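Rule-based calculations on the coordinates, nothing more; no lab input. Owing to the predicted nature of the structure, the values given are computational and were not obtained by experimental measurement.
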Structure I
Amino acid sequence: MHKSGQSHLTVPVIIGNSIRTLKLSNALFDRELLVIPILFPSVSENATKLRFFIMVNHTEEQICQSS
């Protein structure tokens, strides 16, 4: 991540259903993970997604916790 000049990486995970995407986002928040849901009408209903932002200061343990 440093070589590209960026301090973060955005990882989209397509879920494809607004309700399920929001439920997953809330469940991750309950585990102290902030994941941004991208819902209809910002994207089509079959393209809803969770957006993970991985920072250079995240540890490998923190990244593994999110999977």
Structure II
Amino acid sequence: MSVPYVYEEEAKQLREEEEEADLDDAPEAFIDPIMGHLMENPVKLPSSGQIVDRKTIYQHLLKYTPKGS
């Protein structure tokens, strides 16, 4: 195992722990209802009024929008 790999793994673990701490402290309104993570860029969906993270809805639309629509 190389030294850079060890640091990458340690950094990854620290980021995950920090994200968990942020999630625990966040108000429920800041949690994405689809993915359950802290929203970075919340947007309100025009059809339902639901607020979700922009990245979440973007990925959903890319995956589930029929070609040619």
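Kindly point out which one of I, II the value -16500 was derived from, the read-out being helix-only ellipticity at 222 nm (-39500 (n - 2.57) for each DSSP H run of 4 or more, over all residues; to 500). Could you put the intermediate results ahead of the total?
Working: I: -8000; II: -16500.
Going label by label, the one that fits is II.
Given a computed value of 7.1 for mean projected area of the Cα convex hull in nm², which structure among I, II does it belong to?
II
Can you spot which of I, II the value 17 was calculated from, given it is relative contact order in percent (Cα under 8 Å, 6 or more apart)?
II
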